[in-house]
1. Quick check for you: by distance in nm of label points 7 Å out along Cα→Cβ at positions 5 and 237, which of 1, 2 is greatest?
2. Comparing FRET efficiency 1/(1 + (r/R0)^6) of positions 77 and 141 (r between Cβ atoms, R0 = 41 Å, to 0.05) across 1, 2, which structure shows the greatest value?
3. Could you figure out which one of 1, 2 the value 2.1 for distance in nm of label points 7 Å out along Cα→Cβ at positions 133 and 229 was computed from?
4. To test your reading of the models, identify which of 1, 2 gives 3.6 for distance in nm of label points 7 Å out along Cα→Cβ at positions 61 and 221 when calculated.
5. Tell me which structure, out of 1, 2, gives 1.9 once distance in nm of label points 7 Å out along Cα→Cβ at positions 125 and 157 is calculated.
6. Quick check on the output: -4500 is helix-only ellipticity at 222 nm (-39500 (n - 2.57) for each DSSP H run of 4 or more, over all residues; to 500), derived from one of 1, 2. Which one produced it?
7. One of 1, 2 was used to calculate P(r) over Cα pairs in 20 Å bins from 0, in percent, giving 35, 60, 5; which?
8. When distance in nm of label points 7 Å out along Cα→Cβ at positions 109 and 197 is calculated for each of the structures 1, 2, which structure yields the highest value?
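What follows is calculated from the coordinates using simple rules that are stated; it is not laboratory data. Since this is a predicted model, take the numbers as computed values, not measurements. Cβ atoms are built from the backbone, for glycine too; each structure is taken alone.
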Structure 1
Amino acid sequence: MLVRILGSAAGGGVPQWNCGCPVCAAARSGSRPVTPRRSSTIAVCDGDGQWFLGNAGPDLDAALRECTPLWPRPGDATAPIHGVFLTDAELDHTVGLLSLRQASELHIYGTAAVRTLLSQCGLLPTLESYTVVHWHEVRPRKRFALQYRDGTASPLWGEPLEASSGRLPRYARGSGPSTGVVIGYRITDQRTARAAVFLPSVAALDAGVVEELAKTQLVLVDGSFWADDEMHQQQRGTATARSMGHLPINGADGSLRLLRRLTNPHIVYTHINNTNPMLFEDGPQRACLASAGASIAHDGAEYEL
C-alpha cells in the first residue's frame, strides 16, 4: 500500500489568497522558507496501480494533473481512481468531487450525516446530474472493503473512526445531523495487515483512539493549529482551535504530547492552517516536532507501507 499526499493544507491552501499573515507573506516573498500547499487530500494505492482518494479538496484537478501515477495510461478511457472516502461534508474536503464529474461512475464512502449535508447544500445532486454516484454508507467501527469500479473488492479495507466532533459546516447554519458529522479512517492492506490512519480533523484524542493509533504504521493527523488561540495571536479572529473542531498541536493537552508516546506509527501532521507557525521550515516549532519524532506532510510526499 502506498499513501500519497495530494494536498496538506487546511482550507484556502498556503498561501491563502486573501491573507497577509506572516506565513502567507513569507510564502509569497521567499523571506523565510515556507512550502506552498494545496487543500488536504490524499491518494491511497492498492499496490497494483489502482487508487482511492481521501477527501477531495477544491484544487483536486490541479493536483491530479501533476500526479503521474493517477493519470490514465495511453489509450485508457479513464484514470485508475475508483472512489473517494470522505471524512466530513466541509466544502474544503468535498468541492473537488465536482472535478470528478466526467467519470462514468463514482464510488463515494461517507456517513449518513455527510450524505444529508451534501444533499442539503446541493453538491451531491449537482454531481449526480453529471455521473452515476454509488454512495456507500459507513459507520464507525464497521469495517468495509473499498470497491473497484466493477464492484469487486480491493485488498484495502476501511474502518471509520470517531473524530469526537459534531461541528457542522458553516453552510448548515447550525441545524443538521448531530452524529457522524466528522470521522477519520483506518485503511488496512489485508495482504500485509499494515495500516494508515487519516484524521485530518479531530477535536479530541481519548485513550481509546490513541490505543487504536498505536496499532498502525502511519498516522496522518490534524495539524490545523499549533496553539488553541492561534487565530487571535495572528489577528485573524477570536475563534479558538477547539471551537472550530480542531485539537491544537502544542500545550499540555495538545496532540503532540498525546501522540509522542507512540513508538510504532510514523506521526505526520497534515491539514495545516495557513496561520500555523510550524510552516516556517526554520522555526522552533518544526524543531519541536522533529525532537518528538513527528513530521509535517508536504504535497507530493509518499509513504509506502
Structure 2
Amino acid sequence: MDIRQLECFVAVAEELHFRRASERLGLSQSALSERISALEYEIGARLLFRTTRQVSLTQAGAEFVKDAKKILADIETSLSNIRRTAESDLRHIRVSGVDEAITMLLPRALLAFRKTDPKVHVQLLEISSSEQHLQELVSHRTDVAFIRSPCADDFIASEFLYRQPVVVVLAETNPLAKAASLSVSDILDQPVVGYPKHARPILHETLWSGFRQLGAQPNIVCEVMDKSTLLRFVAHGLGIALVPEWVKNIAPPGVTFVPFQSCGNVIELHVAYRKSNTSNTLGSFLDVVRECCRSDRA
C-alpha cells in the first residue's frame, strides 16, 4: 500500500465519479482504476461498487475512507513539521538577486555575516529577473531574494532597502559628456544601447516613457542584458545608455556619467523572504543586510 493509492481512493470516494477523480489527480482513468484495484487486492476487501453509470462505496469502503483521510492528514502534518524544523535550524542560506545586490551589497554583507557565524554556508543562485527570484522563493529553491519592486503576497514578505537615481553613461569623447545634466530632449538624436524589456523592465520603461512624452522613439542600435557589456559598448562610442548610479563602481576607462533629468525615475532595491521561514540564521543575515544598507546611506 502506498500514499498514492490512498489519495486515489479518497478522490473517488469524494467524487463518486472516476472521470472527475482522474482529472482532479491528473491521472488517466485506467491508471486510477488500476491503483484502486491494487489497493482492494492488498486490503482483501472490495471498497467500491462500480457500474457503467454509478460508483458508490461498499460498507468496508465507507469505513476505510475515514482512516485513509486520517492517514493522509497525519502524513501531511508530519511533513510540515519536518520542513518547519529544518528551516528553524537552517545552517545554510540560498541567496538570489539582481546584479547590483550580487555585485555591490552581497560581498560586504557576507563578510560581515561570517564574522558573526563563520560556519554558515551561503549558496548563490544567479538569475536575471525579479519575477524569477520570487518564483524561486515560493518554490523553496532560495531563501533570500534581492528584487527591484516590493512584493505584496500572502507567502512572501519584502522590505525596502534603498533607492538611487538613473544616470546617463557616455563615452568621454561624446560632446554631451561635459553637460551638468541631460534630459530626454538632449539625447533625442543619440544612438542608444538599450535593454530587452523582459530582462531590464524598469530601465527599459524609463528610456521609452521619456521618449513617448516627446512623441519620439529612441534610436536603439543594440540591446544587451549584461551591464559590463553595455559599458564596453558605450566606451567604444557605439551609443549612450541609461544605468543605475551604482554602475559607476564597475565602469571601465573611457566613460563618464551625467545626471539624467528623468522626471524622478529611480531604481529601488528590496529584500524578500518567505513569511514562514523563522530561521534564526536567516534573521541574523537579514539584520546584517539592513545594517550594511544603513551604513551606506549614513
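1. Details: 1: 2.3; 2: 7.7.
Max of distance in nm of label points 7 Å out along Cα→Cβ at positions 5 and 237: 2.
2. Largest one: structure 2.
3. That value comes from structure 2.
4. Clearly, the read-out refers to 1.
5. On the way: 1: 3.8; 2: 1.9.
The correct label is 2.
6. Checking each candidate, the match is 1.
7. Only structure 1 yields this read-out.
8. Working: 1: 1.6; 2: 3.0.
Looking at the calculated values, the largest one is 2.
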